[in-house]
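Listed below are the structures to be examined.
Taken together, the values in this text are just the output of simple stated rules run on the coordinates, not laboratory data. Model, not experiment: these values are computed from the prediction. Cβ atoms are built from the backbone, for glycine too; each structure is taken alone.
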Structure I
Amino acid sequence: MSYLRLYCVRHGQTVESLRYTFNGWTDVELSDEGRRQLDEAALALGGLRVDAVYSSDLRRAVYGARALAARLGQEPMVEPGFREVNFGLCEGLVFREIRERFPELAGDILSPDGGEFLFPGGEGAQMFRERIRGALAGLRERHPQGCVALFCHAGVGRALLAEALNLTNTQMWCIDQDFACLNVIDYFENGGLRIKLVNGFLGPDGYFQAGPGLDRLAYKDGD
């Protein structure tokens, strides 16, 4: 049975990552470490069959798409529909600032039942999922079978997995997505699907390498 295999890669570390700011549609730059992570991702995926390379239109995702496409002799295709969540008035803020300016929103973010909240001036979870659902439908229409790599964002990876697993919006936010991680989903033409990998490690040995490694899973105060 024919199917589309989607290699979904989160962007690498950004210059704002250590500040833990909410950056959705803000076009932040990658750090040196983030570029290294995506160069390794391109090296790993460059050894696999990839028929087309996509990314969101934000440069932290475009960098990885260009790196992989160059290895494959292709041109990456930019799809704005795969942007991160629009955090609206919360763009560029850290959580402490959100709690000060929008206390009810901060409470919803921390609540186990807060999956439906709306970022003021931005998107809510359902709006975001509908946008990602539409972008995925367009991609699948263009590529009903074969292998496609998509460089995008943590929220996009969560939304794709939530759609595949029929999760609630609250459950969607519970899926971890590390920098430059890989999710692999197979979409069959009869409507079925198969999730091959979630939050996998992309290193020099490819995505079959175990990871992210016990050192990165060690408990740290404040996590």
Structure II
Amino acid sequence: MKKISIVDLFLFVLIILPAVYLSIIYKDLPSTIPTHYGLNGPDKFGNKSESWTTVFIITPISVFIYFILKNLSAIDPKKYAAVSIKLVDKILFIVITFFSLLQLIIINASLGNDILIQKGMLPLLSLFFCLLGNAMINIKPNYFIGIRTPWTLESEANWKATHRLGGKLWFWGGIVLTPLTFIIPFKIAVFIFLFIILVVTIIPIIFSYLFFKKQTNNAD
């Protein structure tokens, strides 16, 4: 049985933090809270008991991701041995911290702090992409995390080249978006964010295919 590390304990605290926070402030929530936000702010409302919905959805997802990544070597069909424990812990820290902060922002908005939704959500998402891009460069081939196209999964050289490019695009895209989405109006920031994220997601996929075609042509 694997020993539980300090990192594991810290991740566990992050996972349960939103539920603990909501339990503490639940009595102070108004009877009616916003349950959905559009470009113009809250556009759907419900009973305060619905504040638990986000926690009940995201917490199990966080736990699932934790166990998948912690057991990556054992469940990967190709049995890639070189899975860095430090890299896995780094990715888990990024993902679970993001999920935890996302829930805290949504829960806090139930108290009437809508400004956090408009000013905090997009910068948080942008920073998430930035940090994930930085980690992506060192991800080894696997079936669970990374840019998993038919061409990257069939060629280690394709995987490495695609992740090198994708990691840089996500990192610098996040670097640009984090301050930009914080200072410009929310409605404009949403469209800029979606456009840049779409671009930095599609380019590595196209690159992966072109790399495959180049390898195929060189082999002929």
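See the values below:
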{"quantity": "Structure (I, II) behind the derived value 3.7 of mean projected area of the Cα convex hull in nm², for residues 89-136 alone", "calculated": "I"}
{"quantity": "Comparison of I, II by relative contact order in percent (Cα under 8 Å, 6 or more apart) - largest value held by", "calculated": "I"}
{"quantity": "When mean count of other Cβ atoms within 10 Å over residues 121-128 is computed for each of I, II, the largest belongs to", "calculated": "II"}
{"quantity": "Structure from which 19.3 was derived, Kirkwood radius over Cα pairs in Å, options I, II", "calculated": "II"}
{"quantity": "With helix-only ellipticity at 222 nm (-39500 (n - 2.57) for each DSSP H run of 4 or more, over all residues; to 500) derived as -24500, matching label from I, II", "calculated": "II"}
